[in-house]
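Taken together, the values in this text are just the output of simple stated rules run on the coordinates, not laboratory data. Nothing here was measured: the structure is a model prediction, and the numbers come from that model. Cβ atoms are built from the backbone, for glycine too; each structure is taken alone.
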Structure P
Amino acid sequence: METGKNINFVTLLLTAVAGFCDTITFVAADRIFSAHVTGNFIVFAYQMIKGAEPGDWVKLLTFPVFILAVIVGGWISSRFKNSHFLLCCEGILLIAAGILAYSSTGTVNSLMTVQMYIVTMLIVFAMGFQNTFGKLYVKETYGPTTMMTGNVTQFSLDLRALLSSGFVDRSYLTGLKKGVVTLGGFLLGCFLGAYAGKVFGLAGVLLPGATMVICYFSMRSVQEIN
């Protein structure tokens, strides 16, 4: 696979997975963000003002879980030459989270609170791996795949530059195309995550988990052939 096409595919896949996971935990796990955990501080603060319940404090647990995931992810990356192996580990974690969520359905209140939070923390851990990948292998994607603020900013700057040149300087089209892949992938993942969360609950993370593992072994097979 050509390098450009590979980056295009990896960026699209990871942004879609992040959007999916962030949305499905927000929809099906008491409004918890799994991809960019700092958002949980906002939700937590709001619930504190509104009148906190005991389970609301669990949102703060996402922060140390995320930190631990990054530490473990960094260790894994230092032990394996294949940078994409970390993404395979992420996929396996999402599959495990989906299986646990699926096996817990049908219990009291459909999915018991403790089990729901365990599943959610597994997803947070997986997203920690993806954030680690983005920091360690910056050239593997077009930009951050879990937080879109920087990507939107860059897209806006490229758009302004193109408009200012009267569409004469088309060099900015490359940046815009990258932005479309990044933002489009994340938005697609958000829609899929919202639908899966509504229909399947947290068990829906089986889909991105299986997709990542399948893609890892497929790409590995192609690399070995080449």
Structure Q
Amino acid sequence: MKPREKIVINGPKNLSDEELVSLLLGHGNKKENVFQMSKRLMENFEYEEIVNAKNPMELKKTLQLGLHQSSKLMAAIELGRRLFGSSKLQKVIHNSDDAYALLKNMQFLQKEHVRGLYLNTRYHVIHDEIISIGSLDANILHPREVLRPAIEYGAYGFILAHNHPSGDCNPSIADIKVTQKLQKLGEELQIPLFDHLVIGESAYTSIKRYTNVKMPK
């Protein structure tokens, strides 16, 4: 049964992720039919890579789609964000444990990801962004890429996190130094860094234990 028929008869909850994406894309191309294309997207790309794209041209290049398809996909993502992004559904971060509860799925990533949670004055998460994706053993972090979303979304403060694919959640000297640098820049911009979490296998370390970074009360 084709996804279009399946959604009419059984409803959207009974469709797989690939089937839902195939309905959004509508058609394939000369190299792939729509089902092959949908499967490729689900298998090869992280969810955050798709939802954090800034415009259809960026999504087109990243996912190797047509502009019409990337525009439809981005429109669907934005509609979902508007419908379900109300303050009632936003996560509230009171401490490092709250942040880890939201970010702990990063332990399963095979590459090092740097992720930012940007908070308003009530400590609701107003934006969640994958800032960079590195290799298995190294990642270059540019402070401007961390602070840009904070300015763009009018954040009161932010929490940074990155995973160690090795499973070891102890921060390196480089992790501590970049935390101190971001803390200083955040203070200058009056957008404080509340914490930096290092996520390993089934555990995390808060770098505030190694520096004078302070979490909100």
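For which of the structures P, Q does the calculation of distance in nm of label points 7 Å out along Cα→Cβ at positions 51 and 131 return 3.2? Don't skip to the answer; put the middle values down first.
Numbers: P: 3.2; Q: 1.9.
Label of the originating structure: P.
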Original post:
Hey, helix-only ellipticity at 222 nm (-39500 (n - 2.57) for each DSSP H run of 4 or more, over all residues; to 500) derived from one of P, Q reads -25500; which structure?
Top reply: P
Original post:
For which of the structures P, Q does the calculation of Rg and Dmax of the Cα atoms in Å return 19.1, 59?
Top reply: Q
**OP:** Identify the structure, out of P, Q, from whose coordinates relative contact order in percent (Cα under 8 Å, 6 or more apart) was calculated to give 15.
**Re:** Q
Subject >> Which of P, Q leads on Rg/Rh (Cα atoms, Kirkwood Rh), for residues 43-90 alone, largest value >> reply: P
